[in-house]
Structure I
Amino acid sequence: MPKGQYNLIPLQGFPLEVGDILDKRAIAFWLATGFMLGNDSFYENIKWRGSKVKQPWYHVPVHTSLADITDRFAILFESIVREQIDGRKVLLGLSGGLDSRTLAVALKRIGASVHSYSYGFAGSFKETKYGKEIAKKAGWTFDNLEIPPGYLWDKIDAACAINHGYSEFTHPRQIAVLEDLSKKGDVFLLGHWGDVLFDDMGVPDELNFSDQVKSIKKKIVKKGGVELASDLWHEWGLEGNFSELLDQRISSMHKDINLGNANKNIRAFKSLYWATRWTTTNLSFFSHYAPIELPYYDDRMCKFICEVPEKYLTGRKIQIEYIKKYAPELASISWQSKEPYNLFNYHRHLSFRHLPWRVTNKMKRVFRKTVLKKNLIQRNWEIQFLGAQNDQNLRHWLFENPLLQEIVPKQIIEKYYEKFVNEDNVYWSHPVSMLLTLSVMLKNNNSR
């Protein structure tokens, strides 16, 4: 358990017991979203024991300048980081985004001892180039790690033992490298949830309650998830229409959040429910190997966000200004999502001046795919499910586990496997991932 106050998103409470009766309603919601809702578990008589979130969310904006807000953030954030690492050597993951770069600025300014790293896939974007450049300018040691194809299959039982199946297994690519990496430092400092706290939710501030629920549903439901959950809801003979019941459940969870601002409301919902059962579940892959610290989870950071005018959260303004002001040399490194631009000139990303770069970049991708016959690896499941050996392992778990077929009819498994293979593997990768996770969970729980 990390130091500090973590009422925002508690790290305890995963149900470890194996119950007698599977909770098929809970499993259907889990299949659709990728995480358990509320205090659900896989079993009817066992509930998630995480303490109720006590952090009060509110909306009382302090009307001041962006410069003043940025300076207040700097003092608070660096204080939290200093307290959390407490003189220990930090393991810092670096990417082309803002959350890890913001951590890098704080660590550099307080003079922390840091071993940094980035990981990417073979044949993917050059994700590690951003981290390497940040580490070089900060003067830190750096590991350029490549996640090998099919890494999951040798580690899938261990992955289930770590998070007990409460999230799908297409996400924890870090499990391929964390054991060795954890030996190079004392504590993982993680930037999780910064992207939620320090950005808007993409809706008008005055959005009504009904439309907020629609927005939340769109954010949490995965492609193909409602289709799979609806098929099984019908197969299991459960009452009602699954999609409508999902709307009702989200509405019930969201109804007590009324901060007078739609973006604040949705951010609070995500922090109270989604982060608790999704993000935190996957943090267990880090904490299994070494202690973890999470500056954005600190209650003081939550309070700070509640008092920031929403206009300063839109577009990640505070983090951008912090990096530019306190570490301009790091701000000058390209921002991955706005490449080739950095934090000083990223506004040009959508200008006509940028059009030639976009055209050239697309031509390179087309050439790679059509002439070189090499697809650009962009998603975790592509190195786990595609290719003959991966397919053999996937089919083994989907079609050779009688425990799975006891609750999911073979024709439904075949339906979604065929959709993934023959129709649209991007859209149907989530249902296949969830069926795989369910299969492994059932096998591991049965062996206890």
Structure II
Amino acid sequence: MRLKKYQDKDVIIKRRTLIIFSLLFVLVIGLFGYQSYGRYQDKATFRIINGKLKMTGGSGDIEFAFYNGDQKLDTMPIQNNEEGIVFIKAECTNDAILKWDDNNWDNIVINNLKKTKTSCSLYFGSKTEKICASAGEKSGACYLAKKSDNDTTNFTYDDTNDTNLRYIGATPNNYVYFNCEEGIEPSIETCETWRIIGVMNNIEDENGVIGSYIKIISDKSEQFEKGYSWDSSHSSINNGYGVNEWSEADIEKVLNDEYLYRRKGTNKCYSGNNNSTSTCPDWTNAGIRDESRNMIASVKWNTGTMPVAYDDNLITTKYMYEVERGSHNGKELCLENGGGTNCNDKVTRTTTWIGKVGLMYPSDYGYAVGGDIRATCLDKSLYYYSRDNCCENDWLFYILRTQWTITPGSHPSYAYYVFYIDSSGGVNASTAYNADVVRPTLYLKSDVKIIDRDYEDYGSSTHPFELDYNI
């Protein structure tokens, strides 16, 4: 005989109600947790208000700490502070990534915020400490930064948000042996003599990693001494005057192929309009040697230009620095004005280029000025650097020779203007086909070291800096 299970309808109803309530509770808590998690799974922005951080677009228990070296600070330093303190690095828990913008300290963006209770420590310090942290304590960049601490004659930091360290004056001790014969002691006889423009900060390499790099330029390049076109073109393209896009420029192809790899190739050397050619050097003997090539960093170069028509009075050094890193190219004004035969090329314009060998910027030339006249010169247009002894106090000036820069010019009727430094010391823009002096310019890898020597005039033309090739 099987007993019938006792069932109480009231008990069953109560149990079902409890189960449903429990499920709803779990669901609500889960949704709340999901929303809380969602707040942190992307990013958050923090505004700086009176030295304090305020989160916009969310809320949460994220903690911040600020340090100057080992000293903890009550508030975050302001941008362009009197002490010269700059941002160095950030360390966050929970794999969060703090994105810092040297151009704007008013906003801090934190990516990968997947958890609450995240803490970030922001470290500030001197400009030298920033370079050494970015490039490495044993790097040549750190060596120069430390050297600059006691040398205000040869060095200064520029007034950009990147605070680049630059060699200045008419005759700074910024010579360096480069492209030396391999396996032989560096000397005037076995090496080329280049010059150090300075240590450039916030440079992005080909993988998108930001760092500080030594930037060097050929002193007096025999290979390019007679002058070559920046670019030339067929008579049917921009009237044969060339195209002002660096990534497709004739001289860019030569520099980053035959010259860089020390070989004969298919790229021609041009020296006039309508694709007029010139005899190239023997690149197998005149190009970059293997060991030196391995020292060159592949980085992002800025190839932007002015958003308005070229104006002699507008191009101050700082203005050019900003537009070089801007979003405007050398053809857009011409297209906006209707185009025409001087603007009919089909070349796609860009404002950045990733590569190894480029040319100096107009701003490199401007910021190289030194002496008592420096402040006066930096306030004036680069076009007028031929006055007030500006060019005479600028080591990048090449007397009686015109030099190309990497920067395209802007004009409402032409798509072939390029900036150059004229033989009298002013900066101007003209046709790309002109045959002017080309001075190869490049960035050294961060792990390239400068060998320490006891010469009092180390870095002079008599005792140029020596690089550690064991990289």
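Remarks
- Structures compared: I, II; top value of mean count of other Cβ atoms within 10 Å over residues 266-273, i.e. the largest, recorded for I.
- Per percent of Cα pairs over 42 Å apart, the highest-valued of structures I, II: II
- Structures I, II, by distance in nm of label points 7 Å out along Cα→Cβ at positions 138 and 314: label with the highest value: II
- Here relative contact order in percent (Cα under 8 Å, 6 or more apart) is compared for structures I, II. The highest value is that of I.
- Source structure (of I, II) for helix-only ellipticity at 222 nm (-39500 (n - 2.57) for each DSSP H run of 4 or more, over all residues; to 500), computed value -14000: I
- Among I, II, structure where semi-axes √(5λ) of the Cα gyration tensor in Å, for residues 66-217 alone as derived comes to 28, 25, 15: I
Since every read-out is calculated from the coordinates, none of them should be taken as a lab result. All values reported here derive from a predicted model rather than from experimental measurement. Cβ atoms are built from the backbone, for glycine too; each structure is taken alone.
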